[in-house]
Structure P
Amino acid sequence: MGHFHFQSGELFVERVSATNIAEQFDTPCYVYSKATFETNYNRFKAPWRDHPHRICYSVKANSNIAILNLLARLGAGFDIVSGGELARVLQAGGDVSSVVFSGVGKQAAEMQQALDANIHCFNVESSSELELLNQLAGDAGKTANISVRINPDVDPLTHEYIATGLKENKFGVNSDQVIEVYRRAAALAHINVAGIDCHIGSQLTELSPFLNAMQETLKLVDLLSTEGIELGHINMGGGLGVRYRQENPPAIEEYAAGLLQLLGSRELELVFEPGRYIAADAGILLTRVNYLKDNHDKHFAVVDAAMNDLIRPALYQAWQQVTSVRSNSAQAREYDIVGPICESGDFLAKDRSLQLEPGDLIAVECAGAYGFVMSSNYNSRNRAAEVMVDGDQVHLIRKRETIENQLALENLLPP
């Protein structure tokens, strides 16, 4: 997290003190580094420069429109999984001609919305979805570009909740059914077969699952060619992991070299859907210690953030580094970092050695992906503010929610 650094014993985000950010915007608060987003996007893009490629940022990782606008200005396309995400891309000024629509449960209205916007491609995940899309495209007088998402039954070696390429997962079309789906797609009047899609999961930390998936995909590409179905692109999805603790994911250069070697001389555009890789270490969650509490030999730091703000630790047993924003002389102890929600699962971290006093600020690192975007109003808590740091400037990119915001859509029953 190079743009998050300590200076004279205090955490800075680029050139702004985290303490000053908390004083201005209160806590809990998501804080992002513009420079880190730019660095990560450019790093992911660099190895593909000599090969036709399309980088479609995965909106589900962090969907704030300021972040989408920043990535659009860098040249990113977008991977969406809902009509709401498409609306965000449009609001952010994204290029719809580089939007791909993924997801196993697209609704008819969402597909119509995407057709109206003239997106680049639909990643189709079932034969029934294909038939509905053909009908909707025909009714609109359009032809829809599609790729079929295959399920290659490749173990991504990641958490079971974020694995998507095994037979027991809901995603994609099994390899033994893919050819028939492509045959049907090629015969439909309002479908244009554009490519093939293979996304096997998130937070992958080994190269072999990617290579295995690419090999299975290329077998299908070559088999389809013998049937006269020529594809224009391979979409390898996202999933390249980041370092939260002791993970050692492959470098993007190693990943690119492996895929390009397998691709060989095939003239196919490569499409990627990175999300976590670009966003994760571009953000932190700032939270303040309300109380220190001891239960015999167990020590708790009760903070003002909770599982509704950051659910990854409770949902995935995810580990994220926790850092004191400012050094002090308190005794170091092993703390569980817990929130105020009435659930024993409400924790941000467990057994962390920290020097803490009530009122201290702490930062949960690598919170830029699947942080705010998965937050909720559980216990009627307001969702946190989001700010973006650009050098020595701080921009509020989402106001802190209020209870009035929460209640605005609700109504009492008539007397």
Structure Q
Amino acid sequence: MHHFAYRDGKLFAEDVDLTALADTVGTPAYVYSEATLRRHLRVFADAFAGADALVAYSVKANSNLAVLKTLASEGAGADVVSGGELQRAIAAGVAPEKIVFSGVGKTGDEIAAAIDAGILQFNVESAAELATIDAIAQNRKRQAPIALRVNPDVAAGGHEKISTGKKEDKFGVAWADARDLYAKARAMKGVAVKGVDLHIGSQIDDLAPFETAFTKIGGLIADLRSDGCTIETLDLGGGLGIPYGEGAVPPHPDDYAEMIKRVTAPLNVKLIFEPGRMIAGNAGILLSRVLYVKEGEEKKFLIIDAGMNDLVRPAMYDAFHEIWPVAENNAEKTKYDIVGPVCESSDRFARDRAMAPLKAGDLVAIMSAGAYGAVQSSQYNTRALIPEVLVNGGQFAVIRRRPTFEETTALESSPDWLG
């Protein structure tokens, strides 16, 4: 569910008229519904009511400080994958003891900052990283809490580029190496073994691969405990899909939770989850204006002012997004390729999409753009980063403004010899 709906033929975000918002803020712009963010987090958390569970929102999905503050006010923790995301989470009010640090390439400075902050745990992805954490923690006369991210060799995910649980993926420790590496960790003075971590992919619309992986990890925990490891936490990652509109209907969080409770009940561990897309995805849209309608030899093109630099998912993942006209139109539909102004053939949001006729100046909303949208945007073609707007009932606030040209180029300089 989300809070974007038509009223008297106009599309609203909660109680905000998107036509009026576009006139005020300009386009393109991201628009987020605070009510949707809160609702999605509550639905997920409520599904695990009664269990010892932490919902550590995946900051990489949408890292705007206002979004993070909204979720922190609901009690969410954070899953971070960089030192910058760690700083963002803490600045937004997330307690360090609710933060887990994932990612395959943590730097020494990032590790030191996380140790000093007192995070809940590092999700360690290699023997080399484990040794680095141990050395840095010993140098600081501390013990870093760790879980090894174990790769269960279970394929899942809506696209090969977002599947992370196969043995050929860069993520995690090989299943065959896990027990030996845990034994080495137990002998280290700078780390404290706390748990086990896994994450098999993103935009998963079937419970079967989850259950396969989670059942397999239960057997590993039993083996590790027999080896003398104290396993207190089990981080099951994220990955639960959302309905983008292309037909697949992902499992409801209640069904996901029922399966997990059944599988993990004998393990007596604190559960950690890292949902990102499930919380933020359908809470946001990309609002854009039609620039031109172009009649090609074989196709009709709808050229909008948003580009692949603003939302790269269709170009990168062949991702499907519903596209709604902001002014409701029941006229007979025609097919368009909906494209942006970026000088790349891959700057396409939809191919042969049936839409009611549109003209220059009309507004469209690219739906389900709240996750992996603004965070992956760039200034390619010297296009300024676009505004992000948060709606709360009938009010809205710009939570990231559009930079000026001077701000866009402020970090650049010319050497003296160029005059």
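Please treat every number below as a calculation from the coordinates, not as lab data. All of these numbers come straight from a predicted model, not from anything done at the bench. Cβ atoms are built from the backbone, for glycine too; each structure is taken alone.
Rank structures P, Q by distance in nm of label points 7 Å out along Cα→Cβ at positions 187 and 275 and report only the one at the top, that is, the highest.
Values: P: 3.5; Q: 4.2.
The structure with the largest value is Q.
Distance in nm of label points 7 Å out along Cα→Cβ at positions 59 and 395 was computed and gave 2.7; which structure, P, Q, did it come from?
Corresponding structure: Q.
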